[in-house]
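Only the coordinates and a few stated rules stand behind these numbers; no lab work does. Everything numeric here is computed off the predicted structure, so don't read it as measured data. Cβ atoms are built from the backbone, for glycine too; each structure is taken alone.
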Structure P
Amino acid sequence: MIEKINDLRRRIEEFTPTTASGVEELRIAVLGKNGEINALMEQFRTVAPEMKREVGQALNAVKTLATERIAELKGSYSDNNKEVRAAADLTRPGTNDTLGSRHPVSVVMGEVCDIFARLGYTIADGPEIEDDWHVFTALNFPPEHPARDMQDTFFIEKNPDILLRTHTSSIQVRTMQTQKPPIRVICPGRVFRNEAISARSHCMFHQVEGLYVDKNVSFADLKQSVLYFAKEFFGEKATIRLRPSYFPFTEPSAEVDVSCQLCGGAGCNVCKYTGWLEIMGCGMVDPAVLEACGIDSREYSGFAFGMGIERTAMLKYGIRDIRLLFENDVRFLQQFESA
């Protein structure tokens, strides 16, 4: 019986199959229900007691060898067949993968930047983590201004103050520090404010701000630029109105309203029955801001404007809750696939 076991061991070690089916045939012949291992187990009952130890150890060893050898051969053929299957299944129907869609914030931001690019504006960028000077001091914010309070600003460090920028005006400051007039830039980016999250406000949102500095820039230039944007973005029938306002970094300052496109100015619940929707703030750059950035305010003047992208997207698409823009609900985003 030892000779039969040794013969089986030799055949297993020397077995070199050419196909995966050959490995399966070996498994059935050796380890199957009617295979050689089970046949030897039946014969083991007739082995003399003094030989059982030696024969039993040899039988267990050959069974272990057969199991490991067959597993090894199966593994090699499985790896080789992966490429064969991938190349061979050319007639298998394709899968319909679900693709993402453009986010309405990205759509609107890109459209706004494209409109101003046609007016000669270039895109400027800056860090989201800023210092007090670029966010507040250089923009003519007095020390007691409420925007410096913890209720509005996410401060990271104190003395010196390091914070998450509350507006992309900090990019305008950096641009005026590093470029000489004429300056014509658009500044898109994400900003942060310590506000309660509701249907109309969020602690994180996006802005696009613009800056134009050159000789003899007037408020009329500002108005015509904003009017051009409104007609390009909301449609040729759009009209605007400017209301006096206050911003520390512009003087004079104004809020810009656009005629409600949903009701044609007749009044609806979206425009609160006024016929107008606020879209941005704007104004002539305060001379103190120009001087702080190293630009001679006696020679140069400029205007700036800024708008919230989420608010603009809500007006454009009739979205009534800003939180929908941050939930990444595929059912909501799929509405903008063709945008």
Structure Q
Amino acid sequence: MEIVFINPLENPQWLTFISSHKDSNIFHHPGWLRVLKNQYNYKVSAVCIYDNGIIKAGLPFCEVHSISGKKKLVSLPFSDYCNPLYNTEEELHELLNALSKLAEHEKINNLEINFNLNGMNNFVSASDSVVHIFEVKGSEDELMKSFHDSKRRGIKKAMKEDLQVVISKEYDAVKSFFNLHLQTRKLKGIPVQPRSFFSEIYNCIIKEGNGFVILVKKDNIDIAATMFLHFNSVLTYKYNASDNRYQHLRPNNLIVWHSLLEAIRLGVRYYDFGKSDLDNRGLRDFKSQWGGIERENFVTYYPSIPEHGLFSTVKDKIVSPFIKNSPDFVCRLIGELGYKYFPSI
């Protein structure tokens, strides 16, 4: 076996490798990696184990710079999780050993992997979120019966409200999504990713056949939208937005139902409901009631878990109220300036 660092955007073996690995998903895909590079100019690499000229194991990562200029390696920015792809525990040890040696050699401040690898090679993990993933199986009727009663009622209510559902791979749907996303983020006091970030997702992923947007309209007004990404056996519910004035119509229930029907059509095996903060009980309950299994989501660090206390205080006590009480352009401006340096927010 040989450890090799490659550019997964230029080396066609990377796509061949992840296409054949059962545990890969959209976050391993060159399209997602290209979004990160094009939008934020991150240096993208992958550590790989080669055997007789063929990749047998690997993990992509980005080099991220803080505002002060310090470097860290992140696998991967803005990704709910990024699991190493390997076949044996020996391969996993070799991948992590190679990354930690690189960090030490390059005097890199920290290494982060969005996956639970606690105790492996002196890496340590912490959790502040959960993910919901469930297997897509059975007929439409069987799927409907597996939902919590509240979800079945929500779907039926939405269907009675004369809502229009559009599944689109066109850029106009991305623009409609962004307008709703800006409203949603401002209401929550969270900076919004730049519009250009979603344009990159369209160009690098959706346009290439690995994603779509589901829009719900009422009287020709966009009231909810979700951006889905898919690769291999996983459909990922990545970004959701909605107009708070229409929540009583249950448009998000309709989005989930139609996305599951699309998952059946695409032949994917797993529906990934994405990441939810531990303290967001409402969102966690919403996702759990569709039948997904909730599991803790971890970030693994080397050599130690960094301090987030001051950052969290500034974000929650100062930035969030400021965004909520400011014009839309403030939410956009903070996102434009800050996301590059804080890939975990």
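When you work out mean projected area of the Cα convex hull in nm² for each of the structures P, Q, which one comes out largest?
Once mean projected area of the Cα convex hull in nm² is tallied for P, Q, the winner is P.
Identify which of structures P, Q gives the largest calculated value of volume of the Cα convex hull per residue in Å³, for residues 207-262 alone.
Greatest value across P, Q: structure P.
In terms of mean count of other Cβ atoms within 10 Å over residues 183-190, which of structures P, Q is highest?
If we compare mean count of other Cβ atoms within 10 Å over residues 183-190 over P, Q, the biggest value is for P.
With FRET efficiency 1/(1 + (r/R0)^6) of positions 143 and 175 (r between Cβ atoms, R0 = 25 Å, to 0.05) computed per structure, which member of P, Q shows the largest figure?
Greatest value across P, Q: structure P.
When FRET efficiency 1/(1 + (r/R0)^6) of positions 23 and 271 (r between Cβ atoms, R0 = 41 Å, to 0.05) is calculated for each of the structures P, Q, which structure yields the highest value?
Q
Comparing distance in nm of label points 7 Å out along Cα→Cβ at positions 71 and 287 across structures P, Q, which is largest?
Top value of distance in nm of label points 7 Å out along Cα→Cβ at positions 71 and 287, among P, Q, belongs to structure P.
Name the one structure among P, Q that mean count of other Cβ atoms within 10 Å over residues 111-118 of 20.8 was derived from.
Q
Of the structures P, Q, report the one carrying the highest value of relative contact order in percent (Cα under 8 Å, 6 or more apart).
Q
Can you tell which of P, Q yields 3.3 when distance in nm of label points 7 Å out along Cα→Cβ at positions 103 and 231 is derived from it?
Considering all the candidates, the number was obtained from P.
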